[in-house]
Structure P
Amino acid sequence: MTIEMINEKFGRMCRGLLKRRWIALGAFVVILFVGMIGMKKMVKETSFDAYFIEGDPMLVKTDEFKAHFGNDYFVGVLTECDNIFTKKNLTLLRELSNELMDSVSYADKITSLTDIEFMVGDEWGMNIEQI
C-alpha cells in the first residue's frame with residue numbers, strides 16, 4: 001500500500017463524513033449523552049478492604065480497631081499535668097510512647113513530644129539533644 005492510496009482512502013472517508021456531518025454530530029451527541037448517564041451509575045471502590053480475603057488477620061485487626069476508636073486513621077493520647085517539660089513527666093511520656101508502640105498491633109510509628117530534637121548553643125558550638 002503506497003502513501004497515495006492511504007491518502008486517497010482517508011480523503012474518501014473525509015468527504016463521506018462531510019456529506020453526513022449532521023448525522024456524525026448527532027451520533028457524537030447521543031454517545032456523549034449515553035456516557036454521561038452511565039457515569040451516574042458507575043461505582044468506584046476506593047477501600048483497601050477489597051484487596052484482602054475475607055477473614056484476613058489484617059482486616060480482623062482493622063475492624064477491631066474501628067470498633068474501639070470509631071475509625072482507622074490514628075489515635076491521639078492527651079495528657080494533662082502542670083508542666084510537661086519536667087524530667088519526670090517527659091520520662092513518663094517516653095515510657096507511654098514505647099508501651100503504645102509495643103502493644104498496639106500494626107502501629108507504624110508513634111509521634112511523641114519526646115521525639116523532638118532540641119538545639120542548645122554552648123561554648124563549643126551547637127549541641128543537638130532529644131528532649
Structure Q
Amino acid sequence: MRLLEQAKNQGAELLVTGDLDMPAHGCWHDKVTKNAGLKLGMPLWEMNHREAVEEFMNLGFVTIIVTVNLSLGMREDDLGRKLTPEYVKELEARGIDPCGEGGEFHTTVIDGPIFKQPIPVRKCEIIKDGDYAFYLWS
C-alpha cells in the first residue's frame with residue numbers, strides 16, 4: 001500500500017495488472033487502488049488464457065517464474081524457468097493454467113520490446129515458506 005501511495009505522489013494515476021480472472025475471494029486490486037487514490041486498469045480481463053500467454057510471448061516479452069505454489073502442481077525446479085511455448089505445453093499437461101491464474105505461480109518480466117535492455121538475472125537462492133517457494137535473484 002505504501003508503494004502505491006508513493007507512486008501516486010510521484011504522479012502515477014493508474015495501477016495496471018495482468019489479471020485475466022476475478023479470484024473467488026474478490027479482487028484486492030479494487031480495494032488497494034481506491035485506498036491509494038489510483039484508477040485500476042486490467043487490459044487482459046477475461047481474455048482466453050492460452051491466447052494471452054501466446055500473444056505475450058509472440059510480442060517478444062520474456063518472463064521467468066519467481067513464485068510457485070507447491071500444493072497446486074508446481075515444483076521447485078519450475079523456479080527461474082522462462083515461459084516458452086514448450087514450457088506452456090508442459091504446464092498444461094500437468095493441469096496448470098498457462099497464466100498461473102489459479103494461483104499456481106507468479107512471474108517477473110525481464111525483457112521485451114518496451115525494455116531498453118534485458119534485466120540480468122542471476123540465481124541467488126530458493127526460499128520455502130509453507131506451500132510456497134520463491135526464487136530470489138539479483
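Here, each number is a calculation from the coordinates, and none is a lab measurement. Small disclaimer: the values here were computed from a predicted structure and weren't measured. Cβ atoms are built from the backbone, for glycine too; each structure is taken alone.
Using distance in nm of label points 7 Å out along Cα→Cβ at positions 4 and 100 for the comparison, can you identify which of P, Q gives the largest number? Let's see the in-between values first.
Details: P: 8.1; Q: 1.9.
Structure P comes out on top.
As an exercise: helix-only ellipticity at 222 nm (-39500 (n - 2.57) for each DSSP H run of 4 or more, over all residues; to 500), calculated from one structure in P, Q, equals -7500. Which structure is it? Could the numbers behind the result be given before it?
Working: P: -17500; Q: -7500.
Label of the source structure: Q.
For structures P, Q, which has the highest computed value of distance in nm of label points 7 Å out along Cα→Cβ at positions 12 and 28?
Values: P: 2.4; Q: 1.5.
Across P, Q, distance in nm of label points 7 Å out along Cα→Cβ at positions 12 and 28 peaks for P.
One of P, Q was used to compute volume of the Cα convex hull per residue in Å³, and the answer was 137. Which one was it?
Working: P: 389; Q: 137.
Checking each candidate, the match is Q.
Ranked on relative contact order in percent (Cα under 8 Å, 6 or more apart), which label among P, Q comes first with the largest value?
Numbers: P: 10; Q: 22.
When relative contact order in percent (Cα under 8 Å, 6 or more apart) is computed for each of P, Q, structure Q gives the biggest number.
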